[in-house]
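Some structures to go through are shown next.
Just so you know, all these numbers are worked out from the coordinates, no wet-lab data involved. On a predicted model such as this, the values are computed, not experimentally measured, just so you know. Cβ atoms are built from the backbone, for glycine too; each structure is taken alone.
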Structure 1
Amino acid sequence: MQDTLSEIERAALKSLESVNDPSALEAWRVANLGRSSALMNVFSGLGKLSKEERPVIGAAANRVKVALESALEERSRLVKAVALARSLEEDHIDVTLPGRRKHVGRLHPSTQQLRRVLDILAEMGFQVFTSREVETDEYNFQLLNFPPHHPARDMQDTLFIEAEGRGDNPIIMRTHTSPGQIHAMRQFAATNPQDPPPIRIALPGMCFRYEQITVRSEVQFNQVEGLAVGKNITFADLKGTLTDFVRRMFGEGTRLRFRASYFPFTEPSAEVDVECFVCGGKGCQVCKNSGWLEILGCGMVHPVVLQNGGYDPRVYSGYAWGMGPERQLMLRHKVSDIRYFWGNDVRFLEQF
């Protein structure tokens, strides 16, 4: 048996001398150290030997195995070194070729604009407050002065999650960020119900509406809600805040105007227009020849909404607004179709 092991070692080492590439090296390993190799068969037959022969042959087989593994490792290093030398000799690098451009990830344009809006509001003293996207009808409509079957609900087509068996309080996807007003007021009021603290917050988030997708409307869009509640807050405070915001966002010389409007959760209500960036107020297709572009809706918080939020409307007042970052992007960059923002066309997104 020892003579057999010596012959196995001699033959294996001799055949290893002619191995010069990785594939042949792997084939040699399988043939000489694999499960079906002659050496492994010796290990398998140890159980048939006598007690006296077994340790002697086992030690000899282990010595051969270690010798073959060491030879394989050394040959492997040699083969790699030869392959590297051949590659350096035969291959070449053209250092005059231009480098390959790396595609670096970046923020989505909607996220960029959303962060810009929040940065400006943070400079103005507004704290960011977030609320959930899945809401109940109570928070999304009823507590905001939209009673069930109120005609103003037709302003917002709703996506229902669970309606059966919930009566007038189904679970829905929020149609605007305004439910966050109730969440925020109740959270602040809970800290001191007798004398609730003032509020100045910005509520960003995604909104969802069951609408036909067009160049100007999507089923999902970002919105930023603003809310300020305290004592002796007036419409003049609202106008001053939004005027400052518009000039920080669009430039110091930007002109804006307030138009009377209607929202169930504010009274009085208004919409804010800025002078068209494209034509400078002269009239063009972007502004529909009016010279003005609408950017947000706003108003004084309705007394019913203040009361639902835990603030006594006889003592406290407040203002609120809602704006869309995608809408502002469309106006700033003359984007004609809101669907571009969610179409994930890299050619469009890379421009931002």
Structure 2
Amino acid sequence: MVEYSQMLEEMKGVKSRVDRLLLEDILPKTHMIAEVELLYKMMRDYPERGGKGMRPFICVTSCRAFGGSEDEALLTASCLELFQNWILIHDDIEDGSELRRGAPALHKKYDWTLALNTGDALHGRMWQALLRNREILGVERTLDIMDEFARMINETTEGQQMELSWVVGKNWRLSEEDYYRMCTKKTSWYTVISPMRLGGIAAGADPQTLRSLIDAGTTLGVAFQIHDDVLNLSAGAKYGKQYADDLLEGKRTLILIRLLQVGTSEEKQRMVELFAMPREERKAHLDEILEMIERYKVLGFANERAANLLGQALSTLRTVRWPGDREAVSRLEEIARYSVERDW
């Protein structure tokens, strides 16, 4: 991805500054009580594993595109990274994931109850850190940012509830539209919509302009999630999660929804049987599911859907009134394209 080299270097730079703020300033290090010391160690575990840092970069870049500076957005961007880490801890427990960023998920590394509590602790630190924006942005913008975080969390957990309920309820009567609605809530808000809007709030963008970001962020977030589903079946070691983990978790991805649409009645029945099995038993039949996905070229279908949504998102982004750094505006378009072309 030579064409993205400059953008990726900038993203890496923002991520390093976010990590420094989190690990050296926001997150606690030591405690005289051994059990609390362990909590602090666990709180730092996921942040120390790295990650792309795309959400903080979108926040900072959006702030610059609206005429603000990185200094005005960096704390908010760091809190986005905190959000990402605590919700991933909870998500990994809920999904029974085994890997996160190439290492054992926190609930696999430690007891799940300790991991759950660690996610709660990071959640609390996030709100505490957000209050520090009063010194940078003043009270009004700080409250607006916290209100945006509250909406982001509400949307994300509602989307997660939809996805989990489909699995728990063994629901396969789902359409592409159902999947898009779930992705809008679960992925679009915390991956694109709120990071862009938070950058805009930090820069002082007006409410009407902030509302205009929702449409672009919605379609781009869904495209990002579709591509993520494809990567789970094709990216290998770079992806950082177990190969085909979505199939093992029984997630209702666009890939599986499409497979149920195009398969024979016998294949559809077999799929329902396979996904009714416990995870470990289904693992032994993974090749059977993968063969169907390959035979019906479902990954190509998903890639086409993601590319179409990307085109819509780019068209909408170009209608937004960006009064700030033109290079930052170009970077936002690069991030959009990268989100559905990345290989990890």
Structure 3
Amino acid sequence: MCRLLLFTLLTLLGLAIPISAQDSCDSGDCGIIEVAAAPQYGLPAEVIDAYEMPNFTQLEVDQSLLHDRWYWRVIGELQVYDAPNGNLIRTVNEGFNFVTALRTEGEWVEINTGEWAHISQLEQANDIVSSFTGIFLPEEPLAYPVAWMLVNAYPSKEPGGEPDESQSIIWRYTLVNIFATETVGDWNWYQIGVNQWVHQTSVAKVITIPKPADVDTEKWISVDLYEQTMVAYEGERPIFATLVSSGLPRWPTYEGIFHIYYRRTRTDMSWGTPGDDFYVLEEVPWTMFFDDGRALHGTYWHDGLGYRRSHGCVNLAITDAYWLFNWVAEEFEGKLNSPDIETGPAVYVWSSGTYR
């Protein structure tokens, strides 16, 4: 009885102990059963509970920037007329097309001055404009990396485990700490709390780096294609981090060191082959070109930040793009639409891992 009580106590303490298969053996040749301790992963609860996340300042959402235009998605091929029930003046090929509207008149929408489209070919799109914003980073280095949740998810109790629905769900865009990393198979699992683990594809991690030797401007921008995050720097100090959406594999955002060479508050973008990858996007906001036709800019046509979505540009939430547009303004002597700057702030595009 005493040995049974001792075994129970030590097992509860998580200790591996040898016990005999029976209290007594007539033959004297008794088997030994080894009871192994449960594996421990990551940081213990007392360390996590004692840690206070830095007081990050989140960039304030500017609703006036998000909805200063009336955005409409185009359905099918768009016929454009010179007036309601007027003469056809042009058509826009079917594709991924968005226009901005000036006003409505009955069943007609004026999309540009003197250009009208029937409302049956349009659907309002302001409800998909993202209100996400990034964070300002403290001067002191972070004790643990931070990341944004990319999906609504229940954490698992251990790396590689099934989602634990007894815990609270963690919502997309929630900022979390990464306390430890364990590899299961070919993937990393991140510890984000006590008995809380998430698969690496569920988060986008902020990775800060030393200033590359070939970056020749005081203000510079790092775009991590693997994590789909962006960090703005002043010298060696990271000051702002956020989520982005870069180019899809078919239309990649290329790695390298570039410079912002041209900015526009609003610009129309169109590209591709009709019937394949054609698109028209009117009045793309806060656009900063850095690699031929590729630009950092705000996006109103999706809220898929943290995932590759573009034809090579680096998409940002509109409030983030506005902040970045003004942050680089000193390098452009305050000019809004200036193509005559040879070396604006550097943009370092890289990958912290191999995208799968």
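Listed values, structure above:
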{"quantity": "Comparison of 1, 2, 3 by mean count of other Cβ atoms within 10 Å over residues 66-73 - largest value held by", "calculated": "2"}
{"quantity": "Answer label among 1, 2, 3 for the case where mean count of other Cβ atoms within 10 Å over residues 138-145, calculated from the coordinates, equals 12.0", "calculated": "3"}
{"quantity": "Read-out helix-only ellipticity at 222 nm (-39500 (n - 2.57) for each DSSP H run of 4 or more, over all residues; to 500), computed value -12000, structure in 1, 2, 3", "calculated": "1"}
{"quantity": "Structure (1, 2, 3) behind the derived value 5.1 of distance in nm of label points 7 Å out along Cα→Cβ at positions 82 and 306", "calculated": "3"}
{"quantity": "Structure from which 2.1 was derived, distance in nm of label points 7 Å out along Cα→Cβ at positions 218 and 250, options 1, 2, 3", "calculated": "1"}
{"quantity": "For 13.1 (mean count of other Cβ atoms within 10 Å over residues 58-65, calculated) the corresponding structure among 1, 2, 3", "calculated": "3"}
{"quantity": "At a computed 1.84 (Cα Rg over 2.2 N^0.38 Å), which of 1, 2, 3", "calculated": "1"}
{"quantity": "Value 1.6, calculated as distance in nm of label points 7 Å out along Cα→Cβ at positions 162 and 194, assigned to which of 1, 2, 3", "calculated": "2"}
